[in-house]
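Please find the structures below.
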Structure I
Amino acid sequence: MRKFRYTGLEYVDMPRDQRPCYLTFTATDVTSGEEVVRIVTTKDFDGSFYWSNYDCCYHQDAGTCQFSVPSRSRDALRRYLKKRAEKTLNSEDLW
């Protein structure tokens, strides 16, 4: 079983007015050091965004009504990131 290191979990416990405008969550494979999942959302844990080096700003690729990450607890968010990371790695194994 693969192990992952997670970032961004601290935002769950942070008051909304203290969170940055965009929240970044990652899951990194501990063995390889490879970042497997990167999710950027609004401070309300909604929407999906990506950074563009071309114009140096965030662009939305899923709306706030179409995408959100669990924000009720660190454990729920960690489980979500783990599931996404395992799904990503398993789909790569098919190729």
Structure II
Amino acid sequence: MNDLDRLKLLLTTLNQFTATDAKGLGRLAREIESIWSSISEKSQDINSKYFALWDALEIIAVLHQEAGTSPTDIELSDVNRMIYDLKKSIENIGL
């Protein structure tokens, strides 16, 4: 599997994501981190969008898991916007 295949896998993972709870956000963070760590060549644009999303997922997931609460609609909206931004950056390389 090459980097393009891994980016396609990342895109598929993002496209299939639907979660409304902290566990789902944490699961997505782990899944994309696993794929991301195996990609050797990353553009600056994709890199910055990935880290913005991953950081948000980790913060929101941990915060709500520790508090035993669910993410707010605003938090979920922000995550969905970041997912969209990352997907568009990946798609812009011609996948």
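What follows is calculated from the coordinates using simple rules that are stated; it is not laboratory data. These numbers were taken from a predicted model, which means no experiment stands behind them. Cβ atoms are built from the backbone, for glycine too; each structure is taken alone.
Listing for the model above:
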item	result
Origin of the derived value 11.3, 33 (Rg and Dmax of the Cα atoms in Å, for residues 10-65 alone; candidates I, II)	II
Test item: helix-only ellipticity at 222 nm (-39500 (n - 2.57) for each DSSP H run of 4 or more, over all residues; to 500) calculated as -26000, pick one of I, II	II
Structure with the greatest value (metric percent of Cα pairs over 19 Å apart, set I, II)	I
Answer label among I, II for the case where distance in nm of label points 7 Å out along Cα→Cβ at positions 2 and 74, calculated from the coordinates, equals 4.5	II
When relative contact order in percent (Cα under 8 Å, 6 or more apart) is computed for each of I, II, the largest belongs to	II
